[in-house]
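Student: As structure tokens, here come the structures.
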Structure I
Amino acid sequence: MKFAIVVFPGSNCDHDTYYAVKNVLGMEAELIWHKDTSLHGADAVVLPGGFAHGDYLRTGSIACFSPIMTEVKRFAEAGRPVIGICNGFQILLEAGLLPGAMLRNRSLKFQCEQVFIRVEQVDTPFTVACQQAQVLRIPIAHGEGNYYAEPEVVERLEANRQVLFRYTTPAGIVMSEANPNGSVNAIAGLCNVTRNVVGLMPHPERSCEDVVGSAEGLVIFKSVVQAVINGLQDSGPIEPLLGR
């Protein structure tokens, strides 16, 4: 299986993601420059974290016009797996591949810390190896991670089970104190209607080995490997895999 990791000017988690995929998972990975016009035969696409184009104008607002995004959109529209992490999530929002927008953190400060997120749905390529209601300890590092959408959009996201991750306490309880940025409904990650495009603010690529404090983010990458290798995203609704 091959991952395409898109690199924008200002990306700073591209090599973290490459390391997690190549060295930890043992999968093929290629860094794709944002001016490229091909995903080079990738099976999954990652838009990594960082500060694409210096976050000028708005986070992700320039990156969404990069030439490679035409291919990313085509790839997504074909039902193939795409994930945006932190700045990558912001780019997916600006590109219209996911609904909503990011506001400044409630604290108005850049926050870099470990958080806990609860897995809400396990029927996407990026959560199929998770357990329902599993709580993951994963770091955040962002200044604009306060997810917002209009009330009717949020209602639709909830009704369609598009909210995939929610900020909680270590025990999996949703409460204001456990929401690091003020995101509406404590949303930490979500997917599109067809469930193949996922965005999340926490950094799973920074929590793939115990030596860095947590390996709990690795399950997100393991999920898409299982989904692609087993052809699940092309055979209807994804069922949780047994024996994980």
Structure II
Amino acid sequence: MIKTNYLKEKLMKDLPVIGTWVVVPSINNIDIISSSGVDFVIIDREHGPITFETAQEMSIACQARNVSPLMRVGDIEKSFIQNALDIGVHGIQIPNIETKHDALKVVNYSKYPPIGNRGFSPFTRAGDYTNLNSKKLLEGSNNNTLVVLNIEGKDAIKNIDEIVSVKYVDIIFVGLFDLSKELNIPGEIENPKIFDALKLIAKKCQDNGIWVGTIATNLNQIEKFIGIGLKYIVYGVDCNLLKSSYENAVKHFRQF
């Protein structure tokens, strides 16, 4: 990706950023979301029915609003990661990272040589559809593309020191509900034990030059997360925010 990575520029200035999950395969919806002023959106191909063709159109809509599109693919699969990066997303987010080996595979599939082994074609949206940008694409993508890893299970937490030692990992995203399960307080994501664990993970990441993020399910959590050093805040999911807004209106209406 040779264009400006708005999200990375903000993070490099030590600014916290806010975005959301997008599972609805709609260019119109993502354009509306991008018009709100969010810093990034995560196009979710792990749980959303979004094709790569639609994802590319969604990425174009984001960048027209100076919003960074990222994509979560369903697994550590070379072809998935390569397809996502070729359509020009600003970063790749990978679920269920459990070991250092997992992290190394993601970096290998996400970066061109000499860092990794990403397949190369300049005739993509990431390369602006021309081989004239070949050198710029190889060098720019390695510097410009964000690698985000999801820490979601007990093995990942056990192996966190090894995972954060991997070079070229930019962001660690902590799954709160899985973290609560591992701490034997399932679903209690407001429990102080969760924030203590997040602080510990954040410190380990920061010591290795990695930004940390998680999902906020209410507005009060945003301030708490920023207060403990988290920079990458994912607020809600598009379908849930849309539904809950109408549910609140209907609930109010039914009182009369």
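Any read-out appearing in this document is the output of simple, stated calculations on the displayed coordinates, not a laboratory observation. Keep in mind it's a predicted model, so treat the numbers as computed, not measured. Cβ atoms are built from the backbone, for glycine too; each structure is taken alone.
Student: Supply the structure label, taken from I, II, corresponding to helix-only ellipticity at 222 nm (-39500 (n - 2.57) for each DSSP H run of 4 or more, over all residues; to 500) with the calculated value -13000. Walk me through the numbers before you get to the answer.
Tutor: Numbers: I: -5000; II: -13000.
Considering all the candidates, the number was obtained from II.
Student: Of structures I, II, which gives 1.2 when distance in nm of label points 7 Å out along Cα→Cβ at positions 16 and 176 is computed from the coordinates? Numbers along the way, then the final one.
Tutor: Details: I: 2.9; II: 1.2.
Going through each structure in turn, the value belongs to II.
Student: With log10 I(q)/I(0) by the Debye sum over Cα atoms at q = 0.07, 0.13 Å⁻¹ derived from the coordinates and found to be -0.23, -0.81, which of I, II does the value describe? Before the final figure, lay out each step's value.
Tutor: On the way: I: -0.19, -0.70; II: -0.23, -0.81.
Of the options listed, only II reproduces it.
Student: For which of I, II does distance in nm of label points 7 Å out along Cα→Cβ at positions 56 and 120, calculated from the coordinates, equal 2.1? Intermediate results must be reported in sequence, preceding the final value.
Tutor: Values: I: 3.5; II: 2.1.
The correct label is II.
Student: Which of I, II yields 1.11 for Cα Rg over 2.2 N^0.38 Å, for residues 40-151 alone, as computed? Display every interim value, and only then the final one.
Tutor: Working: I: 1.11; II: 1.00.
It traces back to I.
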